[in-house]
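As C-alpha cells, here come the structures.
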Structure I
Amino acid sequence: MRGGTTAEWLGFVTGAVCVWLTVRTNVWNFPVGIADNAFFLVIFAGAGLYADSGLQVVFLALGAHGWWRWLRRGERGDRLAVRRGGPAVLGAALAAVAVATAGLYLLLAAVGDSAPFADALTTALSLAAQWLLNTKRIETWYLWIAADLVYVPLYLARGLYPTAAVYCLFLGLCCYGLRSWRAELPTAGRPLEAAA
C-alpha cells in the first residue's frame, strides 16, 4: 500500500474543507474547490482516469460560475436560497446523466481509459451534481452520494488509497450536508424560486 503523493494529500485537505464549507452553505467552498480541482487533475491524469482528469477542468469553470451565482443578489436584494429542484429539474439531471454516461463510455473505451464505465458514470453524476449545487438545489446531495459510492471502490482498485479515503469522508459529509440543507428549506407553503 503506497502512502500517496503530495497532490493526493493536498487534494485530501482541500477536498474535505470544500465539502465542509458546502455543507455550511459557505460561498468559500468555490475557491477552495477550485484549488482542489487542480490537485485532482494531477492525480487523475497520472492514474490514467481521463474523464476524471477532464472533469477537473470543467469543474474549474463550473466553480467560477457557482461562485458568481452564490454571490449574486436577486431583484429583491436576496441571495440564492437552498431549495428543491422538483421533478422536472431532477428528471433533466438524471436524463443528462444517462446520456452523458453512454456517450462518455464509448469515447473512454475507445481511448483506453482504465475503467471506462465507472469513469463515465462518475463524471456524468459529478457534472449533474455540480449543476444542482450551483443553483443550491438539495438534490445535489443525492447525486454526490451516488458518485461517491462508485468513486471509493474505483480509487481503491487503482491504488489511490488517500483519494479513496477522502471520498469516504466526502460520503459522510454528503449525508450530513443533505440533512443540514433539509433544515434550510423554506416551509412547505412557500413557492419555489424559478428554475435557473
Structure II
Amino acid sequence: MGWILLVAVLLVIVFFIAIYNGLVTSRNGYKNAFSQIDVQLQRRYDLIPNLVETAKGYLKHERETLEAVISARNQAVSGLKAAQANPGDPQAIQQLQGAEGMLAGAMTRFMALAEAYPDLKANQNMMQLTEELSSTENRVAFARQAYNDAVMSYNNKREVFPNSIVAGSFGFNPAQMLQLETPAARAAPKVSFN
C-alpha cells in the first residue's frame, strides 16, 4: 500500500515537472522568435540613416520630414531595447508597437515626399536602399508572424488546466503579441470604376 502511494506521488511530481519544463521551453521559444524580429528591426534601423543621408541633397527644403524620420527611428531603437530586455513584458512590447507606428508614419511621409523628386527616385543609391528596406520589411513581417505564433502557443500552454496551476505558481506571466501595422494598413482599399 505504501509503495502505491509513493509511486502515485512520484507520478504527480513527474507530471508537474513535465508541465514546468514545457512552459520553460515554450517561453524560450517566443524569446528566440523575438530575437529574430530584433535582428530584422535593427537591420531596418541601420538602413534608415543611409536613406535619409542619400535624400538630404535632394530634399534640402524638407528638413522637417528628414528630422521626423530620424527622431522616429531613434524612438523605435529605444523601444526595441526595452523589448529586448524582456520580450514578454506587455508594456515594453506596447512601447515598441507605438514607436514602430510613429516610424511607419514618418517613413510613409518620407517615401511620398521622395516620389515628388524624380532625380531622387532615379538615384541608384536611393533605389538600392529602398529595395533593401522593402526586403527588410518583408523579413520583419515573417519574423513577427513567427513570434506571434510562439506567443500564442506559450499563452495557450500556460492557460490550459493543469498547466495554469504550475504557470501561476512559478510566475509564468502572459506574453504580449507584437502588432506593427499602422491603422492605414488595416483600412479597406477604396475601389472606383469611374
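Source structure of the calculated read-out (Kirkwood radius over Cα pairs in Å, 19.4) within I, II: II. -28000 is what came out when helix-only ellipticity at 222 nm (-39500 (n - 2.57) for each DSSP H run of 4 or more, over all residues; to 500) was calculated for one structure; which of I, II is it? Derived from the structure labelled II. When percent of Cα pairs over 15 Å apart, for residues 95-174 alone is calculated for each of structures I, II, structure II gives the greatest result.
If relative contact order in percent (Cα under 8 Å, 6 or more apart) computes to 26, which of I, II did it come from? It was calculated from structure I. When mean count of other Cβ atoms within 10 Å over residues 119-126 is calculated for each of structures I, II, structure I comes out greatest.
Taking mean count of other Cβ atoms within 10 Å over residues 71-78 as the criterion, the highest value among I, II goes to II. Given a computed value of 1.8 for distance in nm of label points 7 Å out along Cα→Cβ at positions 55 and 79, which structure among I, II does it belong to? Derived from the structure labelled II.
The numbers here are math on the coordinates, done by the rules we state, and not lab data. This is a predicted model, so every value here is computed, not measured. Cβ atoms are built from the backbone, for glycine too; each structure is taken alone.
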